[in-house]
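Dropping the structures in below, format is structure tokens.
Any read-out appearing in this document is the output of simple, stated calculations on the displayed coordinates, not a laboratory observation. Note that the coordinates shown come from a computational prediction; the quantities given were computed from them, not determined experimentally. Cβ atoms are built from the backbone, for glycine too; each structure is taken alone.
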Structure I
Amino acid sequence: MKKATALYFLSQKSINFQEESLPSLKKDQVLIQSKYSAISAGSEMLIYQGLIPEDIAIDANLPALGGRMKFPLKYGYSLVGNIIDIGRNIEKKMLGKWVFVFHPHQSQVVTDIGNVFPIPPKVSPEEALFFPNLETAVSLVMDARPIIGEKIVVFGQGVVGLLTTALLARIPQIQLIAVDPINRRLKYSRRFGAEQVLNPQDNDFQKSINKLLGLDSRSHSETAGADLIFELSGNPAALNSALQLAGYHARIVVGSWYGNKEESIDLGTRFHRNRLQILSSQVSTINPFLRGRWTKQRRFDMVWQILQEIKPSALISHRIPFTEAAAAYQLIDQRPAEVLQVVLTY
């Protein structure tokens, strides 16, 4: 019986490797030899840091992520490898194919062929690791429904924030402002199309962003403020900043999952009188407004196409052997300013 090595979160800031027996291949299954997997600096680090709500479902929409969000658990959702064995119903041409699968970090994977995404020829294996985060960015933009000429602010320029910035930059005539406390990320924000980049820790941040949004005088016009704000920082305190910068009837799209992080949010006069909208966006489902025309498969197809165009592998800051995963998590946890995307290699 074949065996695989899987990464488990045992408790707060504690991981371990466990050897697991792989099931025999069923007729519609494949065996994948893992080559790369990407660590999520968002949801995955909440688990590592022990900031997850107790005993909620991990992700009912992904077969490999069943069960409850409770230690010990396997987690991760971006794995790339080669098919090295196939069930009797699978075409032989699939042998050796590079594929992507939503799966936790593990040396080998047995899964149904329906869970496997063949990587298009023009997408490199490392580019394919960004498939989940780019799908999230696409979902955020679809939920926000930006309009030509809007003033848009993106809080948070981690991987999802940068990919969202790259998509928004394609919209004509918008004013696109990226905000992040790490200057290294802001350099990529410019590269991905942000018109202005601001560090909220700079002394003149508030003055600068108020001027850009027309909020720098008491007599500012009714069009002052941002039309659309994305909160992708993972910091719930950023919501208060978003509320202060939002213009009349503006939309604030929250893509962050805060886990157990808490913050007092000011939903007072400005929120009330300005008719502000706070929208939750989550990639696992399609916005009900769009389901008449959009399916997950249609969105998947678009994500593969965009991956070919923007080539986000430049965001990989570290490649670390799977066997040294503990050091990878410590790096992200303790020195986040040095990190963009960490990839585990097998």
Structure II
Amino acid sequence: MRAATDLKVRFLDFYKRNEVLVSSLVFAGGFLFDLLTLGRIDDLFNLIQQGLYLVILGTLLFMEIKILLGEFIPMGKTRRFWDFHDLIVHFLFGSLLSVYTIFYFTSASALTSFFFILLLVGLMFANEFPQFQRIGLTVRVILYNICLLSYFAFFYPILMGHVGPLPFWLGFLTSLAGVILIWKLNFKNASEVFTKRVLIPALVVHGLFLGGYYLSLIPPVPVAVKQIGVYYDVEKVEGAYLGKHLRPWYKFWQKGSQDFSQRPDDRIVVLLSIFSPANFKDRIFLKWFIDNPKLGWTQEDSIPMTILGGRDEGFRGFGRKQNFRPGNWRVLVETTDGREVGRISFTVEADSSTDVREFKSDVF
């Protein structure tokens, strides 16, 4: 018993002298833990685990607020636990933020979405610096509300089977209602310190998240493009989709024929596989743009496609375009609420040759 007590004392002493190092290692442990164990975004175990993490974090933040206001003083066993609560908080934030960064990254395509992800990554690492940690509770409130909103951002689309304004607003209002309810029941008459350090930061995060959605800064989780390419034709053979292309071997980084040689009667086919959760049914749009020398990027077409979820490799589908002209093209894959989930760029050049073409195939 005494040996255990001595070990605890030594650990606490080491922790207090090296708090930033220990917290950073625990935070990194949470990040690595999720990298190694993370499954599909709609995996029931993952959803329950993240929900449990949010409940634990919320409880610890609630206790921190009570201590800040002088309404709670840890005693006895609670006090001994409280000596280590920072480590638990860092591990849980590391785990949750890594999950949401990965999910957002797989769904992001537009440059604006990557700015949002960089902000998330920046907050993750900034939380480990002493200058940032001195802000204390306010930072944790901000991170917690980001995690809560991110959880509901994909929870409701998974539950309802589609993305769009309705599942987004349900998630947003659920999170906001939780904040307001906790405030009304527990801190309605709290001091100005609570308002400045807790309530206002939480409401500001919700406001920024709402603006981010309508500015298409937030990637359209849980939808993600797995593969996309440009082809001359597509055929289905024994359950596989074969995209016909003329890509030379040394352009291994291209997807299909991104240098498209156009002959009469050629059609351009954009073939893609797009992941969405089980029981998911929604529409996406393939929006075709050409770089007009006078007008810039001009939309030429919009082809709707219904997607069905559940397949690990993603739902396969394609859009064909027959009337097109030489130039620089791009096709954007967008959800029904206008958020970009994928894109591909390619160049079309006229080809007057009559030589026989030998097509190769990409398998989707």
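Some notes on this structure:
- Top of I, II by mean count of other Cβ atoms within 10 Å over residues 287-294, largest first: II
- For the structures shown (I, II), distance in nm of label points 7 Å out along Cα→Cβ at positions 95 and 151 is largest in I.
- When Cα Rg over 2.2 N^0.38 Å is worked out for each of I, II, structure II gives the greatest result.
- At a computed -16000 (helix-only ellipticity at 222 nm (-39500 (n - 2.57) for each DSSP H run of 4 or more, over all residues; to 500)), which of I, II: II
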